[in-house]
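In what follows, structures are represented as structure tokens.
Readers should treat all values here as calculations from the given coordinates under stated rules, not as data from a laboratory. Please read these numbers as outputs of a predicted model, since none were measured by experiment.
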Structure P
Amino acid sequence: MLYFSFLAQTPLAGHDHSWTLQQYRSFVEKDLYRYLTTRSLALGLYVSLGCLIIGYPTAFILARYVKGRSRETLLLLIVLPFWSNALVRIFSWTMVLRNGGFLDVVVQSVFPGSHPVGLLYSYPAIVIGLIHSFVPYMILTSYLSLQAIDESLIDAARSLGANHWTTFYRIVLPLSVPGVLVGLILIFVPVTGSFMEARILGGPAGIMLGTVIEDQFTEVFNWPLGAALSFILLWIVLSILLAFQLAIRSFLHRL
């Protein structure tokens, strides 16, 4: 793909493999690509934050307060969605978010006569579908880090007079950061390049850089441009992850 990104045209039989930087210049020259990149990165941020808000407290409760078979059952229910096809999971959300769907039925039963919610084919619908698909990553990685914390450290903190909040902030949170970071990486990286969820749940509002990249390979047949956009997005994402890692290290150092 990196080789393709420097070609002037798709490498088919009979075409000269001439080298050019035009594919990368197109990203700089066209506002649309930069706008879609920002939109895709924002989607990754929203989904990652949503998964963190839902996933970390869930993992904390599972690791600290749920024991025995109840924990095993809940972990099984968390992993269960992975056993179904991703396309099926996304299509199931269309039945929930469409006009007259399950969400509308619930809203109408609570607030009779209210306007239909109708979130389907909107940006929030994409965020909801992606959070549902990726939140198990955050739960599982955070759970593994929380489960590995030595109980004697928490007992020592409490014996020295630390309350629950101080124990969490000074011991539990720093020791669980590695699992949170792994979960954020596993979520943010694929979400920024996602296209299937954006097409199905977003409709006309679901144009992201990932959908443009897919079109370059499957519809327009412009592999060099698709490859160039892919690597530009990859470099941007890696730069963000590096900066985020440095910020987290600084935060932990201050603790």
Structure Q
Amino acid sequence: MGSDAQGQRERTLLQELCGTDAALYACLSTRLYFSPLEVISKKDFDILAAEAERSGDYRPPLDKAIFEGAQNPAESVKYVEIVRHLAARAIQATEKEKETALREGRAVLAESLEKRNEHQRVLRDRAGDILRISSQFYSEILIVSREDARREERLGEKRSAEREEGRLEDREKAGRRAKETAQKGLGRRERREAKREAKREELAADARKNARREGKSAIEKEEKRIAGLEKEGRETRRDERKG
């Protein structure tokens, strides 16, 4: 699952969805991903299933079946059967590994494999519940992921604007210093005119700075508005799940 703040948010969501169902939570906490689009294989399901038959590793096709089933609730019957079938095959493969481990005296490995099978039995016996919870989980996760991506994009734009503002101010300061230096070689009348011109440019620079400050303030207000809407949306979806 996720890590740090994302991982905590993920665990909290899954705990909320599973309630007091400890077996379901224990199983799904090892099966669901905070970044499914990055983790779950992009290969076709049939290819993953064929690879699993050869290798005995059924996790990739199971992960893909759960994710696809979660996104296609109208086809839940189809995906329930797929998950049941794959979980049953995974149990058989794991049992063979466990028997080998026991023959070789590797008790710790055998115990670990039995723990894996406990979760795989939940997948097999409760595929309907698995897909129901996974559908709610991934629906929320993908919404929040899109919100996070848009927030990072806005933050990047803000930082870029701040860097550009710094460059503009540096150029303006350099221009003023250059003109101040040039004024030293002018006559009295030229210096007076140069000072008036410098004052006009200073006022124009202040106006530009104020405009940038107002623009920054508007962006910050819009960010707060968006954050409020996102929070409201999360709370509404949470209430709907509870209802």
Structure R
Amino acid sequence: MKFQSFGHSDIGPSRPNNEDVWIALPRVRFFALADGMGGHKSGEIAAQEAIENLADNFPLKNDPDSAIMMEQLHQAICKANHWVHRLGRHHKDFNGMGTTLCCLYFHRNSVIYAHVGDSRIYRWRKGHIDKLTEDHSAIREWLAKTARGEPPTSPQPLKNIITRAIGMDSQVHPEIARSKVEKGDLYFLCSDGLSDFVTERKMEEILSQTHSLEEAVKSFIQTAKENGSNDNITVVMVQIEDLYETADLSG
């Protein structure tokens, strides 16, 4: 698999520090993003510690079986959660800190992706955006219940409440999936400083009009700012340039 990547994080117009952290490891085809939460800069620490711990523990072994790699990723995320949770319990200033987490791992001719929280993963294929993740948030659960016809309540108190996060509890339940990639696919990770302020239709428009990943990322961030985002804004893009034939040992 041949690909190119570009990522950038912007502190935003009004935040005193950047609690978004991202990493690109093209040699092992691994990319991750975290959006921290907590006072006294502990959100920034939670995000940094989660990303570093995850990168240290994945991948431990490059196995041709996708199911084994998915299990490795699950275990690595759980280890990162344990580490951040332990820091929060043992350091007074870090009590209650946590972070979202989302990541991409390109394995043979497929992509394995995982997330916890409301940082998102998207795919742009043949001019169309697909959201690959569903937010772990109270507002999304409220919308799901409303769609099922359950008695509605006011959604306003639910805004910005995350129902799953790294470090908040001793156990975490990441969602992990796998899909085939196609030549030309563009995948991107982003924090909610982008996704809350730029529609999928606008994302499609930007991607169809820009000529490089760097141009697209910077246009995304500028558009979020113009639309009122006052949060940290981070985008990490990976585009598949070519694929090579491999046996499918996904199980």
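Supply the structure label, taken from P, Q, R, corresponding to helix-only ellipticity at 222 nm (-39500 (n - 2.57) for each DSSP H run of 4 or more, over all residues; to 500) with the calculated value -22500.
Of the structures listed, the value fits P.
Can you spot which of P, Q, R the value 20.9, 71 was calculated from, given it is Rg and Dmax of the Cα atoms in Å, for residues 135-182 alone? Please report the intermediate quantities before stating the final value.
Numbers: P: 11.5, 36; Q: 20.9, 71; R: 14.2, 42.
It traces back to Q.
Suppose you compute semi-axes √(5λ) of the Cα gyration tensor in Å for every structure in P, Q, R: which one lands on 27, 23, 19?
Details: P: 39, 27, 16; Q: 63, 21, 15; R: 27, 23, 19.
It traces back to R.
Using log10 I(q)/I(0) by the Debye sum over Cα atoms at q = 0.14, 0.21 Å⁻¹, for residues 87-206 alone as the calculated read-out, with -0.73, -1.23 as its value, let me know the right label among P, Q, R. List each step's numbers first, then the result.
Details: P: -0.74, -1.04; Q: -0.84, -1.10; R: -0.73, -1.23.
That value comes from structure R.
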